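Dropping the structures in below, format is structure tokens.
What follows draws every value from the coordinates through simple rules; no lab data is involved. Source: prediction; values computed, not measured. Cβ atoms are built from the backbone, for glycine too; each structure is taken alone.
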Structure 1
Amino acid sequence: MKILYIGDFSENFDEGLKNIAKTMHNVMSKKHEVDMLNVKELSLIKLWRILRNNKKYDIAHYFTAPTFSSFVLLKLLKLLNKANKTVISALHPKAEDYFKSPIKRRVVSSLLRVDTILYQYNPKVYEGFARRIFFFPNGVDVNRFSPIPPEKKLELRNELGLPEDKFIVLHVGHLSKKRNIGVFEKIQKASSDIQVVIVGSTYLEKDIELYSKLKGAGCIIFTGYVPQIEKLYQVADLYVFPVYWKNSINIPLTVLEAMSTNLPVVSLTYPGLFVFKGVSGVYFVYNEHELIETVLTIKEKLSKNILDVRTREAVKKWSLENLATLLDEYYNKILMEGDDGHEEGKTPMH
């Protein structure tokens with residue numbers, strides 16, 4: 001199968017949309033011929049070269065919010081016979097706001113419709129935008145992000161320069177006020193037994209004022225790209241996701257990575273993560289006060305060894321291998337269909 005993946009393929013794995021596109025490219029390239037089109041380097045000249053060459057793809061798959069321009073680009077590839085079928089991975093909740101406009105909805109549904117949208121939250125947003133809509137989550141490398149025994153944990157903490165005797169609360173993501181990262185100052189001050197560790201990505205410029213406040217409170221902050229980030233999950237005791245809905249992707253990768261390492265997770269109410277409601281070790285809270293209280297409760301329960309955490313069990317089905325198999329199934333279904341949405345050579349049943 002010849003596939004064109006479109007998305008952000010710039011260097012480091014330090015941002016959600018980029019990580020998803022690059023990871024799926026790496027996984028699917030083991031089975032298929034997969035080319036990349038990096039939208040961060042896209043120019044009219046580069047686009048013209050793609051459109052002018054003789055290569056035709058079975059699937060053109062865009063990893064995006066989506067936006068209006070992503071529908072336009074896929075429509076162009078289809079009209080010029082560069083792609084047999086077009087697919088969008090809808091990865092960001094802000095698409096819900098973006099497509100509230102009746103004019104945009106009418107244009108997309110009547111002129112720019114794609115063959116398939118892979119959604120993660122609220123499929124109603126994409127009604128009329130595609131011939132088929134499937135649920136398709138983000139995946140996690142369950143082999144890389146895996147728990148380690150307690151003795152190895154202490155050894156690794158020494159290696160990373162982290163305290164052996166503290167309750168480590170971890171967060172991975174942009175150092176930005178809009179992500180509510182300031183709450184970690186309060187968490188750090190909530191107990192002398194707590195050590196907050198934050199890994200700030202390089203994708204966005206860090207907020208210097210926020211950085212200074214967190215450092216001043218005693219938080220340990222890793223800035224820049226951390227290649228073996230799985231080690232920080234492995235030495236942590238708890239993962240906290242304090243981000244408000246629509247300020248991150250639908251299903252944040254860092255939460256999946258934490259769960260794969262079998263960490264308990266505390267999150268503000270985040271609809272994209274509600275697929276994990278009821279999972280032992282996952283907690284949803286409504287405000288900062290509840291968040292801090294829940295962190296302290298978990299710390300107490302873990303110290304007494306009375307907390308049942310089964311987060312890894314919940315995400316193992318979303319391993320990269322499983323998702324690659326599922327995506328293959330979706331691609332094959334799409335390719336069997338004609339442009340009327342029914343299988344080639346078959347008439348619709350009445």
Structure 2
Amino acid sequence: MTTVDNPPPTAADPAAPLPAPGPHRTSRWRRWRRPVVAALALLIAILVMVAIWYLRSRRPLSELPGLAEDRMPHYVFSLYGATHPLGVAVLPSGDRIYVTESDGDRVVRVYNRSGKEIGTLRPPPSSTGAAHIPVYVAINPATDDIYVSDRMAAAVHVYDAAGRYRRTFAPRGDLGAGWEPLGLAFDRDGRLYATDVRGGTHRVLVFGADGTLQRTLGLPNSLSFPNGVVVDGSGNIEVSDSNNGRVVVFDPAGKLLAAINRGVGDGDLGLPRGVTVDDKGRLYVVDTTNHAVRVYRVGDGTDPLPVYLGSFGQEGLLDGRFEYPNGIATDTRSRIYVTDRENNRVQVWSY
């Protein structure tokens with residue numbers, strides 16, 4: 001009987017074992033294996049060191065020039081409970097928000113950072129029977145005391161950080177026929193700036209930490225119902241000269257440097273009220289009759305005139321719309337607080 005040998009399996013047969021590598025292939029792999037493994041280990045070590053360096057030394061990405069600066073904030077939420085709110089002040093951390101109420105109970109309502117009302121500041125009993133209307137509020141950075149202007153009582157009431165009434169501010173110096181304080185602000189040294197709208201003498205008064213009148217800003221008849229006031233990072237003072245429809249800029253010595261004027265063009269104003277400056281050097285001006293907030297970059301030593309960046313808000317009842325806004329404040333979390341007077345709320349905006 002004739003036998004036929006089966007042909008040897010080929011590599012195409014999936015069941016067939018692959019031929020063992022020849023000795024030359026084995027020796028080649030052994031020769032390259034150690035350098036390849038060493039190179040991979042070195043690469044991994046370098047990547048780990050780069051990652052550690054990045055995590056330790058990274059910094060926040062800088063804003064793109066000419067783009068992020070022009071970006072306007074967006075609406076976040078609102079605080080309710082104050083009737084016809086006018087003024088607002090905020091701790092730098094945002095943990096306490098103080099809102100003056102010009103109607104209703106006429107108190108200062110206190111909120112936490114989540115918008116929950118946690119207390120009130122009540123005015124002292126009036127010795128003359130005069131009514132109280134709290135208008136603006138400011139926080140003394142040196143003491144954390146809260147100062148509240150009361151136009152009807154022609155006074156500024158002072159409370160401690162716990163909300164207890166301490167005293168009525170007693171100016172030292174010659175105020176002439178008295179004063180009717182309105183806007184309030186402090187500089188980093190604890191000096192108090194107050195806009196005064198008594199009679200025909202409209203001015204800005206500057207008091208030292210001990211209450212002594214140091215100087216007066218504004219020539220006679222140059223200001224008409226000055227309202228909000230703020231001190232920027234360079235020490236210049238921005239004042240909303242409301243009935244003249246402008247914001248004026250004074251240097252620390254009281255010299256008039258520049259003005260943002262009334263008009264209908266970009267950055268022009270209608271009826272400016274509250275003003276504030278954030279830690280990025282942005283100046284915010286509440287334009288009451290235009291139901292918006294104008295945003296500028298504060299001036300510098302070369303040109304003290306603030307540069308217009310944009311605006312946010314418009315007239316209306318919905319979230320993000322205003323009905324005669326008045327006061328404004330910022331915190332270090334890039335949040336902006338605006339009293340929306342006729343909508344009986346304080347709107348919170350953020351970048």
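Of the structures labelled 1, 2, which one yields 0.45 when FRET efficiency 1/(1 + (r/R0)^6) of positions 95 and 335 (r between Cβ atoms, R0 = 25 Å, to 0.05) is computed from its coordinates? Could you put the intermediate results ahead of the total?
Values: 1: 0.45; 2: 1.00.
Of the options listed, only 1 reproduces it.
Thinking of 1, 2, which structure, once Rg and Dmax of the Cα atoms in Å is computed, gives back 33.0, 141?
Working: 1: 21.8, 69; 2: 33.0, 141.
It traces back to 2.
Identify which of structures 1, 2 gives the largest calculated value of distance in nm of label points 7 Å out along Cα→Cβ at positions 167 and 311. It would help to have the intermediate numbers written out before the result.
Working: 1: 1.5; 2: 4.3.
When distance in nm of label points 7 Å out along Cα→Cβ at positions 167 and 311 is computed for each of 1, 2, structure 2 gives the biggest number.
Quick check: 3.9 is what I get for distance in nm of label points 7 Å out along Cα→Cβ at positions 215 and 271, calculated from one of 1, 2. Which structure matches? Don't skip to the end; give the middle numbers.
Details: 1: 3.9; 2: 3.2.
Only structure 1 yields this read-out.
Quick check on the output: -3500 is helix-only ellipticity at 222 nm (-39500 (n - 2.57) for each DSSP H run of 4 or more, over all residues; to 500), derived from one of 1, 2. Which one produced it?
On the way: 1: -11000; 2: -3500.
That value comes from structure 2.
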